[in-house]
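K.L.:
Once you scroll down, you'll see the structures, which are given as structure tokens.
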Structure P
Amino acid sequence: MNAYNDRELFKSMQIQEREYAELLEISKVRNITNGSFYVAEGQIPTKFAFLLSGLFRYVYIDSKGNEFTKSIITEHNLLVSYSSMLYQKPSHFFIQAIEDAEILEVNYQSWLELQKTNTRWDKFLIAALEKGYCLKEKRERDLLMLDAETRYKNFLTEFPGLESRITQQMIASYLGIKPESLSRIRKKLQG
């Protein structure tokens, strides 16, 4: 069993001590260095993780090296290329550490066995998927319906303090704009 003791990830799910211990038995704590990939494009993932500390991003990189940040994952959230893992298909994106990070990693097959033993894990999975779906839906709406300045303001509100932890290029990529456009927006808002 792992010695990991932070229950923050599971507070809202009312996971009992016994259940938490069972999860820890099929998990391991890992450190990932800044810039490393947890999942690479083309990889078929067999594990998922809970982010204990640090930051990650889901990023597409095209053949010219252009980066498109799909999501930024903060502490106490799930790291997974879920459809790739579920359907055993290669991931279309990378999951990259953008800070040194610590994760609680779970083997997917062991998770499936654990899930069979207790319906609370089904509820946990549904809640995690619902959260992810709602975030994805909001992100799509923002990209389609809001101008870049409003998206930037929303970014600052949704991710307080994050601007000092990641590069302006990553922020621009997340917002779907060029770094020069982000510079103009920042100057306008500061001025």
Structure Q
Amino acid sequence: MTQLNLDKSYWSNRYRACETGWDIGSISTPLKAYIDQLPESAKNSRILIPGAGNAYEAEYLWQQGFRHVFVADIAAEPLENLQNRIPDFPKKQLLETDFFHLNGSFDLVIEQTFFCALHPNLRMDYARKMHEIIVPGGKLTGVLFNAPMNSDRPPFGGHADEYRRYFDPYFRYRHFSPCYNSIQPRQGNELFICLERF
């Protein structure tokens, strides 16, 4: 079986062909609930959304007054889509790059369907890179699929016990349990995480 090359061209082609089955058209309910409970002081936080796709989470944060939101994606198309929806979103905060080449430091990283888009052999590298770019005491928060999914193409699935092996060396667990507020098609298949960087 030929392994897919999940590079810039692959993802750009998916957007151009409107093959974006992961895109629910709005912020996911677990992340909206998380953002809604953030204190006013969090609006000064540097927030990264990697592999952001159409970045509805960034749009929602922006609408709520968060101004230090950075959106990263390997493909240009979703970044352009966000810019079209929010013309005043700073271009310097739209990062067209490979996640593993990112520099900078962040107080909060929001995970939404990026982890499952990476080939599973990159998962330990993902955890290591998150530890590198999140400040001590900062958080990695979001949703992971907690189901088998696919083994040969995105979205790649997995389970909580597997994920803990990647995160154990780098994070303490503030929350790591099945989502109670997933959207209907994903109910029972999502894990909500809030991990604090050592």
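K.L.:
Which one of P, Q has P(r) over Cα pairs in 10 Å bins from 0, in percent, for residues 65-160 alone, as calculated from the coordinates, equal to 14, 43, 34, 9?
P.N.:
Only one of P, Q returns 14, 43, 34, 9 for P(r) over Cα pairs in 10 Å bins from 0, in percent, for residues 65-160 alone, namely Q.
K.L.:
Once mean count of other Cβ atoms within 10 Å over residues 129-136 is calculated for all of P, Q, which comes out largest?
P.N.:
With respect to mean count of other Cβ atoms within 10 Å over residues 129-136, the highest-scoring structure among P, Q is Q.
K.L.:
So percent of Cα pairs over 24 Å apart, for residues 17-120 alone, computed for just one structure, reads 17; which one of P, Q is that?
P.N.:
So the calculation was done on Q.
K.L.:
If you don't mind, there's one more thing I want to ask. Compute mean count of other Cβ atoms within 10 Å over residues 49-56 for each of P, Q and report the one that scores greatest.
P.N.:
Q
K.L.:
Of the structures P, Q, report the one carrying the highest value of relative contact order in percent (Cα under 8 Å, 6 or more apart).
P.N.:
Ranking P, Q on relative contact order in percent (Cα under 8 Å, 6 or more apart), first place is P.
K.L.:
For which of P, Q does Kirkwood radius over Cα pairs in Å, calculated from the coordinates, equal 17.9?
P.N.:
P
K.L.:
Okay, next question. Kirkwood radius over Cα pairs in Å, for residues 113-152 alone was computed and gave 12.1; which structure, P, Q, did it come from?
P.N.:
The structure behind it is P.
K.L.:
Starting from the value -13500: which structure in P, Q was helix-only ellipticity at 222 nm (-39500 (n - 2.57) for each DSSP H run of 4 or more, over all residues; to 500) calculated from?
P.N.:
That value comes from structure P.
Here, each number is a calculation from the coordinates, and none is a lab measurement. Nothing here was measured: the structure is a model prediction, and the numbers come from that model. Cβ atoms are built from the backbone, for glycine too; each structure is taken alone.
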